[in-house]
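*Asks:* These are the structures, in structure tokens.
Taken together, the values in this text are just the output of simple stated rules run on the coordinates, not laboratory data. The shown structure was predicted, so the numbers you read here are calculated from the model rather than taken from an experiment. Cβ atoms are built from the backbone, for glycine too; each structure is taken alone.
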Structure P
Amino acid sequence: MGVQTLKNQIKLSILSLSENVGFARIAAAAFAAQVDLTLTEIDEIKVAVSEAVSNAVIHGYGENNKEANYIDLLMNLYQNKLEFIVIDYGRGIADIEEARQPSFSTDPERMGLGFVFMESFMDELEVKSKLGQGTTVIMAKTLAPTTEH
């Protein structure tokens, strides 16, 4: 399919606070609203992005979340997909495959369904992580082909 042409991009850098999860969710919805998606698809994007940002707040920085820790949200619009990249610079994930299993969580108070939601609501999900350096979650929603001239 060749190189994707970037049609729009927004970069947000937010403090790792639970209060900012809702902001990231609304920003993702606003970004997704520029293309022809159903309300259900936009809701799915909102859930996936808020799960990824929540993971960064809760697990990425965890108990060390006392100082100014940032989460970057990069939103890209290409011809045939919307891409959402959530980056934290925290603890990292020891075993990505294990973390992606349903009901796995390092926190017994949590359901451990974040990655399950991301995977089921988005068309692509890639997770990259290095211990002590952070985690990057890349999600994409495929768009129906448009007939632009």
Structure Q
Amino acid sequence: MAEQDKTVVFSDEERAAMKAASSERRTARSRAKKDPDEVRREGEAEVRAKLADMPDDDRALGEALHAMVGEAAPHLVPRTYYGMPAYANEAGKVVCFYKPRSKFKVRYSTFEFEQAANLDDGAIWPTAYAVTALGAEQLAFLAERVRIAAS
């Protein structure tokens, strides 16, 4: 029996995300020497540019989430994370991010939390939420989680 090919094949979307992450790491190193206000302005511009490039439905969700994070945790710094809008703590660690469905051609967008999020509650806790629409109730729900995660 011939041995199966064990080559790992990444999708175009996955390769693009890895390339974006590499670029973001280089940017983070250069930002370490900059004024925090300048870092925030640059991050805000990057996130706004990513949102502007999204299809209308993803952009609408992303803009609503961006505004919500800014209100719920104004100390989080906007930046990109694997080419997606994200929000980092003062140490530069991503707390939460928005993954638009168009990024990986999946059924729904998600709003997710990373390891730096202070969400630990018992033995299990959610770290990602599927997002298909955002009304006042959904934004309030996520805003409370962002406040806790960013505390």
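*Asks:* Where does the value 19 come from, among P, Q, when relative contact order in percent (Cα under 8 Å, 6 or more apart) is the thing being computed?
*Replies:* Q
*Asks:* Turning to a different aspect of this structure: Which of P, Q yields -15500 for helix-only ellipticity at 222 nm (-39500 (n - 2.57) for each DSSP H run of 4 or more, over all residues; to 500), as computed?
*Replies:* Q
*Asks:* Also: When you work out FRET efficiency 1/(1 + (r/R0)^6) of positions 21 and 125 (r between Cβ atoms, R0 = 25 Å, to 0.05) for each of the structures P, Q, which one comes out largest?
*Replies:* Top value of FRET efficiency 1/(1 + (r/R0)^6) of positions 21 and 125 (r between Cβ atoms, R0 = 25 Å, to 0.05), among P, Q, belongs to structure P.
*Asks:* A follow-up question, please. Taking Rg/Rh (Cα atoms, Kirkwood Rh) as the criterion, which structure among P, Q has the greatest value?
*Replies:* Q
*Asks:* Have a look at P, Q and say which one yields 53 for volume of the Cα convex hull per residue in Å³, for residues 61-100 alone, as calculated.
*Replies:* Q
*Asks:* If you work out distance in nm of label points 7 Å out along Cα→Cβ at positions 37 and 53 for P, Q, which one comes out largest?
*Replies:* Details: P: 1.3; Q: 2.9.
That would be structure Q.
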